[in-house]
1. For FRET efficiency 1/(1 + (r/R0)^6) of positions 100 and 196 (r between Cβ atoms, R0 = 30 Å, to 0.05), which of 1, 2 scores largest?
2. Assign the value 12, 40, 31, 17, 1, calculated as P(r) over Cα pairs in 10 Å bins from 0, in percent, for residues 92-211 alone, to the correct structure from 1, 2.
3. 1, 2: which one has FRET efficiency 1/(1 + (r/R0)^6) of positions 36 and 188 (r between Cβ atoms, R0 = 25 Å, to 0.05), as calculated, at 0.10?
4. Once distance in nm of label points 7 Å out along Cα→Cβ at positions 28 and 180 is calculated for all of 1, 2, which comes out largest?
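A short reminder: the numbers here are calculations on the coordinates, not readings from a lab. Quick caveat, the model's predicted, so the values are computed rather than measured. Cβ atoms are built from the backbone, for glycine too; each structure is taken alone.
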Structure 1
Amino acid sequence: MIPRRVFPELLDSLEEGDPAALRNRRDLRRLNAVMGNHRWLCRQLERLVRPGDRVLELGAGDGVLLRKLDARLRGRGVTLSGLDRCASPIGLPAGVNWIRADLLEFEGWADYSVVVVNLLLHQFEDDALRGLGLRMGASARCVLGNETVRGRWHGFMARASYLLGMGPVSRHDAVVSVRAGFRPGELRQLLGWTEGRWRVEEHVSLLSALRFCARREDERGP
C-alpha cells in the first residue's frame, strides 16, 4: 500500500494575482469540468437540500461552484456561503455570502446544516482532518464532496495532466494531490466518521474522483 504523504502545493506559495496562480484556477475549472465534479455536487445538493438549509462550501476559491449552486438551488429557500482564505471573488450572485478565514481557525460551524468540499481535504495532515471532522460534523446533517484518490494508476493520470494543457503549477500540484489523497474507506476513518452517528456512502468515479456523501444516522428525508 502506498502511504499517504502531504506536501505543500505550489499554489499555496503564490500571490492571488500571480499569473501562474490565475492559470492554475483556469486549469482547475477545466479539470473539474472533465471530471464532472461540479455536476455531481449540484445533482446531489438538488436531491438533498431542504428549505431553510444553510450550505457552506469550503475552499470556495473563485466562486465557480457557488455560482452554479445558486442557479440550480434558487427558489429552494437555501442560503449559500463560501469560505476561503482569499478575498471574495468578483461577481458573486446577490445573497451568496463570503467568509474570509482559515478553515482550521473557523468557528462558525454551528450555523451550517450542509457542508460541501471539492478537492481540498487532501491538503491536510491526518491530525488536522480528525479535528476538522469533529468540528464540521458537530452541527451539519450532511457533508458531501470530491477528493483525490491515492494509487499508482491515479498518479499516472496526474502526471499525464499535461495532455489537458495544464500549466507547470497545476501539473506539479496534481501529483502532490494524488500522493496526499485517500483510498476508499480511508477518509471516513481520518474524519472520525466510522461509528454510529454517520452513514457514509462513497465511490470512485471513472476519472478517479473519490465522491462521498456523509449523513447523520438520525437524518430523515431524501
Structure 2
Amino acid sequence: MKAHFENLFHLVFPALCISCRFYEPLTNSKLCLSCINSLPFISTAEDSFAALEGKDFFPESIEYFHALFYYTKDGRVADMVHRIKYEGQFRIGRYLGQLIGKRIIQERKWSDFVIVPVPIHPKRRKIRGFNQAEEIAKGISIETKIPYQANYLHRIRHETSQTGKDKSERSAALHASFRYNKEYKKISKVMLVDDVITTGSTVKACSSELRANNTESIAVVTLCISI
C-alpha cells in the first residue's frame, strides 16, 4: 500500500531536477539531461589541481585533490549549495557526494584512508541541524565504502561566515580554529571533505591540524571550487 501511494504521489507530483528544478531527472539520477550537459563539472583530479592556482592552499601539501564542480557566485551550483546549507536539503549533498565517489574510486585506490569532513561549530550545527560537509562525506562513503569519522576534527571557535572575506582575513579568522579530537585513535591517511573551497584557508587550517597529529597522507575532496 505504501509503495502504491508513493507511486501515485510521484505521478501527481513528479520529482524535478535538483539543479534547474524544472525538468524531470533521468532514470537513476537526480539531474536532468540538460543540467548534466551544462553544469560546470570538473573532469579529472588534474583539472581540479589546476583550479587551486592562486588559492591559499597549495597542491604540493596534499597528494590528491578533486572537486566535482567549478563554482561561481550566481550559478546553478551556488544555488544547490545554498539549498543544501540554508534550506535543509542535505540529501542533495549526499547525492552529490555519491557522484564524487563514483569519480574518485576510478582514479586511484584508497586503502587505509578514512574520510573526515570539515567540521562546523556546535552552535552553527544546532541552528542548521546538520553539517553539510558531513552529508557530502556520507555520500562519498556510501559509494566508495571508504569509512568516515564525523567527529575526528572539531571546531573550537565560532566565527561569522567567511563569505566576503579576503585571503588574509580568512587565514587570521581560521588560525587555531580546528582541533583533533583526542577521543579518537590518530589516523595516518585522511580524505578531508568540504563543500566549497574559495580561498582554501579552511582546508589549509584543517590540514595543518591533521599534520600536527601524525597524519602522513592527506587527500582533499570538495563539492566545488570557486573560479
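1. Values: 1: 0.30; 2: 1.00.
Comparing 1, 2 by FRET efficiency 1/(1 + (r/R0)^6) of positions 100 and 196 (r between Cβ atoms, R0 = 30 Å, to 0.05), the maximum is at 2.
2. 1
3. Working: 1: 0.70; 2: 0.10.
Going through each structure in turn, the value belongs to 2.
4. Numbers: 1: 1.2; 2: 4.1.
If we compare distance in nm of label points 7 Å out along Cα→Cβ at positions 28 and 180 over 1, 2, the biggest value is for 2.
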